Structure P
Amino acid sequence: MPLRSHAGGCHCGAVRFEVDLPDAFEVEDCNCSICAMSGNIHVIVPASRFRLLSGQDMLTEYTFNTGGAKHLFCSKCGIKSFYVPRSNQDGFAVTWRCLDDWQSLDVTINKFDGQNWEANADALAHKSLG
């Protein structure tokens with residue numbers, strides 16, 4: 001599966017990253033409390049396919065419940081362009097709409113029942129394997 005590099009970032013541009021993705025990929029539309037409230041739809045990738053280019057010093061971390069997920073927000077504009085998901089702590093969940101070219105990408109949106117995370121998390125485990 002050939003991969004192409006895609007750039008992305010937060011709203012104000014302080015945080016910038018690159019992620020390597022196939023031409024067609026799946027994104028997760030999760031209904032857990034934080035994803036539902038923020039409208040986050042994300043693609044999970046191995047850490048080896050993600051590169052933070054700038055803005056490390058602008059990131060603020062938020063955790064809740066088990067503390068397994070590391071939600072990273074730009075401290076200037078408040079956008080979460082990526083985070084470390086509880087289900088895949090060896091990877092990153094990149095917010096699909098934070099990719100510069102998100103509208104032109106070939107994605108399949110999967111509904112993920114994050115409200116019942118424990119019963120469904122295994123369905124995501126393979127997504128961060130490199």
Structure Q
Amino acid sequence: MSTRQAACSCGQLALVAEGEPVRISICHCLACQRRTGSVFGVQARFPVARVTVEGHSREYVRTADGGNRIHSHFCPQCGATVYLFLDSEPELIGVPVGVFADPEFPAPPASIYEVHKHHWVPLPEQIEHLP
């Protein structure tokens with residue numbers, strides 16, 4: 001079983017995820033754009049039982065466009081978001097792909113909230129477009 005390590009910018013908040021993610025997606029919603037400071041967010045979701053978190057986090061809770069509450073956990077020192085929980089999927093933990101700092105991480109097969117996608121952002125032809 002593969003093991004992936006992720007960490008914030010300063011290394012104080014880290015996690016280890018075992019196995020392959022159950023979902024990887026690109027999200028173009030405005031909240032993900034604001035959270036990442038980029039034009040989209042990319043996250044991988046893993047079963048909670050396969051993820052071990054070390055370090056201290058602060059939590060920010062927001063309500064998504066669809067009404068779901070999202071609990072983002074970020075490092076209180078450097079501010080990087082390292083993991084998140086969705087009220088609608090309590091058995092999964094979402095991890096921003098960038099905190100793995102692994103260029104070999106699998107590509108996301110799905111793209112969501114494309115109504116907010118920047119027109120100049122190209123996506124792979126084979127990607128699934130979800131509402």
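List of remarks:
- Across the set P, Q, volume of the Cα convex hull per residue in Å³ reaches its highest value in structure Q.
- Among P, Q, which structure scores highest (criterion: relative contact order in percent (Cα under 8 Å, 6 or more apart)): P
FYI, it's all coordinate maths here, none of it is from the lab. Since this is a predicted model, take the numbers as computed values, not measurements.
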